[in-house]
Structure I
Amino acid sequence: MLDAPRLHAIKLRQQLKTYQRIIRIFFPLFCLLSALGCGYTIQGKASLPFRSVSIGQIVNKTYQPKLEDKLQTALVAELMKNGIALENGSAYRIEGVITTYQLNTLAAAAGTAVEYEVIIRGDFKLVEPSGKIKALKGGGVFIVSFSSQGNLEDVIALRDQAIERALKDLSTELVISLIYP
């Protein structure tokens, strides 16, 4: 005959195994039902009203040269990464204006700027075949910070990298607003 502590331990192990079985069955079921019942749907390319887009005129209204070219490059890469084809004659066209570019000093040491931020803003739209214009949500503020205590060439190189990161973030937001309206 088993003594009371061993008997109690055996019963606890059996209860634990029972609870583990219940959790293994019901937890995945609960997760599945939660995901299906919350209103979210998986968005694919098939649900988009277009198969391809073209990049129309992107105007740079800032003093920083070539922002529009860098944005087009980043936008092309992001569209291709998300499986959206680019065609010159596409009925859907992305257009926009880069409205703000700022290079601000965040910190200084011994009278010399050592930390900076790049701010880029823009207004973008999707022009549909019917002429209807849909504002894209990706025109917000994109801020990228960088530090440099080196010479001017280093600051300019890091600034250019920060600009490219901000434009990549902007293009990512534009593509997201295309896919998830």
Structure II
Amino acid sequence: MKLDKLNQRERYAISLACAFIGIFVIVQFIVYPFMDRKERIARQLKLKETQFEQIQSMKSEYDMLRESSLKWEKLLRKRPRGFKLFPFMDNLAKTAKVNGNIDYMKPSSSKPKNSPYTLSRVELKLKEINTRQLTDYLHLIEFSENMVVIRRLSITKKGKEGFIDVVLQVETFEA
């Protein structure tokens, strides 16, 4: 079919249809892929920023843990050679004058994975002590420079008025 034989309105309609098809092709195959790529890059960038923030957070947590670990190692090296938790707790009980109230002392130890140290633990029961004796004993434990930590404390009222029974679990790392 020849375009010469078409009247003006038909030529105008065909030109409009060609322009519409041309715009459609340009938009569909050039503009949309470009916009989609831009959105995909923006999503990837946002994801990478989130991952970077997580890495920064984990790095600061790692640095704090590392600093704490180095501090503990330094304190462990300052501790007297041959330090053992069981005799240490017994000596503190004598100092706090509660050694006569000790019902039992159970030592135990375990070796944590990937650690050169042994976790030493002592569970002890004190019978019929008053709160003053308990606070004195706890103060001696907590403020010793031997890095002994009170892991568990259970207090029950039994027996005489004004006296308590205490089950105490303390632990520390030993070389």
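Here is how the numbers come out for the structure above:
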quantity: Which of I, II yields 2.5 [distance in nm of label points 7 Å out along Cα→Cβ at positions 140 and 164, calculated]; calculated: I
quantity: Structure from which 17.6, 59 was derived, Rg and Dmax of the Cα atoms in Å, for residues 76-147 alone, options I, II; calculated: I
quantity: Read-out Rg and Dmax of the Cα atoms in Å, computed value 38.4, 123, structure in I, II; calculated: II
quantity: Test item: helix-only ellipticity at 222 nm (-39500 (n - 2.57) for each DSSP H run of 4 or more, over all residues; to 500) calculated as -18000, pick one of I, II; calculated: II
quantity: Structure with the greatest value (metric distance in nm of label points 7 Å out along Cα→Cβ at positions 52 and 84, set I, II); calculated: II
quantity: Test item: mean count of other Cβ atoms within 10 Å over residues 60-67 calculated as 10.0, pick one of I, II; calculated: II
quantity: If distance in nm of label points 7 Å out along Cα→Cβ at positions 92 and 108 is computed and equals 4.9, the structure in I, II; calculated: I
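Bear in mind that the values in this text are calculations on the coordinates, not laboratory data. Worth saying up front: this structure is predicted, and the values here are computed from it rather than measured. Cβ atoms are built from the backbone, for glycine too; each structure is taken alone.
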